[in-house]
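Below are structures written as structure tokens.
Derivation of every value follows stated rules applied to the coordinates shown; laboratory data play no part. Predicted, not measured: the structure shown is a model, and the values here were computed from it. Cβ atoms are built from the backbone, for glycine too; each structure is taken alone.
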Structure I
Amino acid sequence: MHDKVLKHLRRDPWFMVGGSLFLLFAAAALLGPPLSPHSPFAMDYTPFARPSAAHLLGVNDCGQDIFSELLHAVRNTVIFGLVCAAVGLAIGVLIGLVSGWFGGILDLALMRLGDVLMAVPSVMVLILVAAVFRPHPLTLALILALMTWPGTSKSIRAQTLIVRQSLHVRAAAQFGGGSWHIISRHLLPELFPLYLIGFSAKCRMAIFMEASLAFMGLIDPGRKSLGMMIQYAMKYYYMNIWWNWLLPPVAALTLLLLTITLVVISMEKVLDPRLREGSGGAG
């Protein structure tokens, strides 16, 4: 199955573009900060210095190297997205599997809780928490994960209701397999494609949310972020700094969101059981 999936993905030009950009951003997040030419916090340089061999993107208003800032900002933004996506996916998968398998009152209670959370605008909750309490950015990532698991749980629950009727799951139950044994050994691996899609979608949403909060000044100003860089650069829009200070973080954020979008679309076409069934029926 995995060989077939990889074969389909390699034939998809959008996945190849998204995958290449993903590797580029992964390398920038992992290797960029250690290899950055200067400390992004050092204010040792001439403010508004133009790009040069020593400062590839020039120097900002505080005397900090913009290129080093960008590398650290990409890493922080990516980490925020990965943490939020991983935690939100883990909660959503667990609740979806439990709800779909056990059913009854537990299913009803969990799904109604999910409906309540889906009705609450997560962006407003994050803005309120960030403005009042000024928590660590990773705390905001965890809060966002707790607000956004219902979408994943509902899709996992729907597929669990289908998979639980399959022959191998019913056979395992008839041979005395316990609920948690069946969930961990049969249902959990069976729904793996949905995890990839859910993780990518949540990561994209979290990255955009983090950039928005940073742009509004609701995240620690001492932490490098793409949104924070954009906000500071826009203060000097009247100067000719758009191409070396404003454009790089805007382009990085745009390409980062585009990368995840391309990967999500490609994986949905290949991995989502509902799309596979729909395309099969259409043929």
Structure II
Amino acid sequence: MAIYDEKTDDEKARWYSTGARFYVEGRPRYPAPLTTAAAAVAEWQPQSRILEIGSGPGTATQDFATLGGRFTCVEPNADFVAIARDVLAPFPDITFQTSVLEQADLAGPFDIILAASAFHWIDQKRGVQRIEELLAPNGFVVLLWNKEPQPVAQQATAVDEAFQRCGYPQPIERQFRDEIAQVFWGLSEPLQKAAFTERLFCHVEIADDYSIERFVALHRSLSPFLALPPKKQTVVAEELINNLSTLVGPAIRTTRISAAHIFQRSERR
């Protein structure tokens, strides 16, 4: 967050541009049981009006769009918007604004406001005020989170060594499930202090095999990697692929925690 917070608005809008395709290749989707539970609690209907904040390349959008609804996707990065338009072309009721939430030209009310690994990027005062302005009475805010996949214990040491050999320390912090869940729960604090009532918080652990190339793509989409000079990014990525292939093998077994946090607008002040 500190790396990103120091940037100007224009720099923030372009922050993920060099990593956009790696974001698509490396970042995981949200598990179906989680999205199904979130949709049920948020009373998702084919006619629901949905505002998605920080929709990125449409990672979560494509799963929820199968449930119906009229989507307005707000995303400041133009490269992400271009990818999302292609990915979501089969769904006709989706429009895009290349903007941050605080500056977007939006006409509410929306029945559901969705933010998938994006709520922490908005201004925690002005952003929440905007959500309150745009959300319908008794409407829902759906927050989804994915912890970055991390290697299982049997491979963790070898993976760390592969990173150290290329002078780029492994940036994904190792945490236990309950620790990660507590972090995700805490990220919703601005909503907890506003006029919202918590309706659901749940989390699941997912195992996934990553090819070496996909695992490196995942890292090329993370802020610490994007902060490297462009030429350095290329060199480090090539070294990582070679080191991981030598030390770990063709695939990395990973686990991650995914969470859903649902709030409903209330009248308390």
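For the reader, a short list of remarks on this structure follows.
- Read-out mean count of other Cβ atoms within 10 Å over residues 91-98, computed value 15.8, structure in I, II: II
- Origin of the derived value 0.25 (FRET efficiency 1/(1 + (r/R0)^6) of positions 11 and 99 (r between Cβ atoms, R0 = 30 Å, to 0.05); candidates I, II): I
- Label whose coordinates, when Cα Rg over 2.2 N^0.38 Å is calculated, return 1.19 (choices I, II): I
- A value of 22.9 for mean count of other Cβ atoms within 10 Å over residues 147-154, calculated from one of I, II, originates in structure I.
- helix-only ellipticity at 222 nm (-39500 (n - 2.57) for each DSSP H run of 4 or more, over all residues; to 500) from the coordinates reads -11000; which among I, II: II
- Answer label among I, II for the case where P(r) over Cα pairs in 5 Å bins from 0, in percent, for residues 155-202 alone, calculated from the coordinates, equals 4, 16, 18, 14, 11, 11, 9, 7, 7, 2: II
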